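Structures follow.
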Structure 1
Amino acid sequence: MTSTTRPFAGTRIVVTGASSGIGREIAIRFATLGCESMLVHFHRNQDGANETASTIAKTGCDASIASCDFSDAQQASDFVDAAFAKLTRVDVWIHCAGADVLTGEAGGWSFERKLRHLINVDVIGSIQSGRRVGALMKLQARASSEALSDPSAPPSIALIGWDQASQGMEGDAGQMFGPVKAAVEAFAKSLAQDLAPQVRVNTILPGWIQTQWGESTSEYWNRRAGGQSLMHRWGTPADVAAAAAYVSNPCHTFVTGQSIEVNGGWNRKFTGG
C-alpha cells in the first residue's frame, strides 16, 4: 500500500525540462514525496540540471541527468528508449520540456520563427515522445504487473498545456501559445483514450505562473496576473508541482484524460487595469 505521506515511494520517474522553473520544482516535489530514482532532462542548461539533481539527491532519491533536443525526432526517440533502459521501468513521466521564446536570444526572433520553434519542440516533440513513452509503458504494464511498485497503479504521463489556450488571449503570445498548447492538450486527451486502462494520461494547464519571464515583467503584467486570479496573486512553480503530483499519484487511479487548470480560479470580474 502506498503511503499517504510518501505516495511515490519506490517509483522511478522522468521529468523533462527540469533544469529550472516549473520542471525543477516538479522534480523536487516528487523527490520529497518518495521517488526512488529520477532522470532529470535538460537541453542546454546542464548546470541547472546538475543543481536540480543535487537538490533531489539530498532527499535520498537516486538522481541522474540526460540531455535531449525534443525538436529532433531521432533524439527524442533515443532519449525515451535510453530513459527506460536506465531506470528499467518508468512509473511516472512528466513532460515539461518546452521552448522558451520570451526571454534570451529567442525573445528577439520574428513571430514566424518563434511559432515554428514552438511547434517543433512543444507540439511535435510532445507527440513523438509521448507516443513512444505510452507504448513502452503499456508494454511494461502488460508484461508483468509484479514489476510495478504497486500492481494496482497504472503508470502515469502528464503534459503541460496552458489555461488560456481554449479561450484565446490577445497579442502575439496568444496567437503562438494558444494553438500550440491547445494541440498538446488535444494530443494528451487522445493518448489517454488509446492507453487506458493500462496507462493514465493527464494535462496540467498553468495560468499566470511567475517563472523567469514573470520575474522581470512590468507593473501592468503584475496587475494582470494578480487581477485575473481569484486568489489575487501570481501562481508559483510549486502550485504547478502540486497539481502534477496529484494527477500522477499512484493512489489516484481514476484520474485520466483530465485537464487540470492551475490558475487560482479565473476571475471573471477583472476588467483590466
Structure 2
Amino acid sequence: MKLSSTTWSLGQRSRTELVLIGAVVAWMGLLVLLPIYGIVKEVVHYGVSTCLASLLEPAARHAFLLTFWLTLGAVTVNTVLGIVLALVLVRQEFRGKLLLDGLIDLPFAVSPVVAGFMFITLFGPHGWIGSLFEARDIKILYAFPGMLIATLFVTFPFVVREVVPVLREFGRDQDEAAFVLGATRWQTFWRVTVPSIRWGLIYGVTLTIARAIGEFGAVLVVSGAIINKTQTATLLVHQRFTDFEYQGAFAAAIALALISFVTLIGMQCIQRRKR
C-alpha cells in the first residue's frame, strides 16, 4: 500500500512538473518567440534581398557603426571603473559606503528617458556643466560625448554587481599570500585578483554589451537622432518605422535581434564554463 502511494506521488509530481514546464515554455514563446517570428515573417514578406540592401545604405551603416563605438566605449570605461568600485566596496570601510552601494543601482530604478532629461539639465547650453563646455565651444549634447555619457549611465551597474559577489567569496587570503611572497600590488592584481574574478567580469561585460546595443530612451533624448550623425541602430529602427519604411525597420530589427541572440548564447556558454 505504501509502495502504491509512493508511486502515485512520484507520478503526480512528475505530471505537475511537466505542466509547470509547459506553462513556462508557452509563456516564453508568447513573449519572445512570437515577436521574433513576426519580425522574420515581415522580412520574408518584403524580401530578404530588399532588406539586406536597406542595411547596406549609408545611414544604416553609420547607425550600426555608431552603436559599435558607443558599446565599445561603455564596455571599456565601465569595466575599468566597475572593477575599481567593486574593490572599494568589498575591501574598504568608509562613511557613506551603504549609500554608495545603493546608488549603484540607480540606473535600474530611473527611466532612461528621465536620465536623458537629467543629462540635458546638466550638459545643456545653460546647464551647470554644459555652460562651461559651451564657453569653450565643446559640444556635449546632440553629439557623441553626450550619447556616450547616457550609455555609460544605463550600463554602469552590470560589471560592479557581477564582480562584487565574486570578490566577497574569493576573500583576501590569496592576495595577502602574494604580498608575503614579495609581489607588488600591481602584480597581485593582474596575477591573483583578475584571474579570480574573470568569470564574473566576463558575465558583467556581456550584460553591458547587450544593454548598450539595445539602449534607446536616454540616447534618443540626448542625441536628437540626427541621420548620419547621432542616429544609433535602435534609433534607426524607430525612425524608419515612423517614416513607414517598414522593410528597413524590420531589417535593422532582425539584425539587432541576431546580435542580441549571439550575445546571450555567449553568456550561456560562459555560465556553463563557470559551473
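Comparing distance in nm of label points 7 Å out along Cα→Cβ at positions 89 and 257 across structures 1, 2, which is largest?
2
Using relative contact order in percent (Cα under 8 Å, 6 or more apart) for the comparison, can you identify which of 1, 2 gives the largest number?
On the way: 1: 19; 2: 28.
Biggest value here belongs to 2.
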task = Taking -13000 as the value of helix-only ellipticity at 222 nm (-39500 (n - 2.57) for each DSSP H run of 4 or more, over all residues; to 500) derived from one of the structures shown (1, 2), identify that structure.
result = 1
key: Ranking 1, 2 by distance in nm of label points 7 Å out along Cα→Cβ at positions 65 and 241, the structure that comes out highest   = 2
ask   = Quick one: mean count of other Cβ atoms within 10 Å over residues 105-112 came out at 13.2 when computed from one of 1, 2, so which one is it?
value = 2
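Can you rank 1, 2 by mean projected area of the Cα convex hull in nm², for residues 33-80 alone and just name the one with the largest value? Before the final figure, lay out the partial values.
On the way: 1: 3.5; 2: 4.6.
Structure 2 comes out on top.
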request  = Could you figure out which one of 1, 2 the value 56, 38, 37 for Cα extents along the principal axes in Å was computed from?
outcome  = 1
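Here, each number is a calculation from the coordinates, and none is a lab measurement. What you are looking at is a predicted structure, and each value in this text was computed from that prediction instead of being measured. Cβ atoms are built from the backbone, for glycine too; each structure is taken alone.
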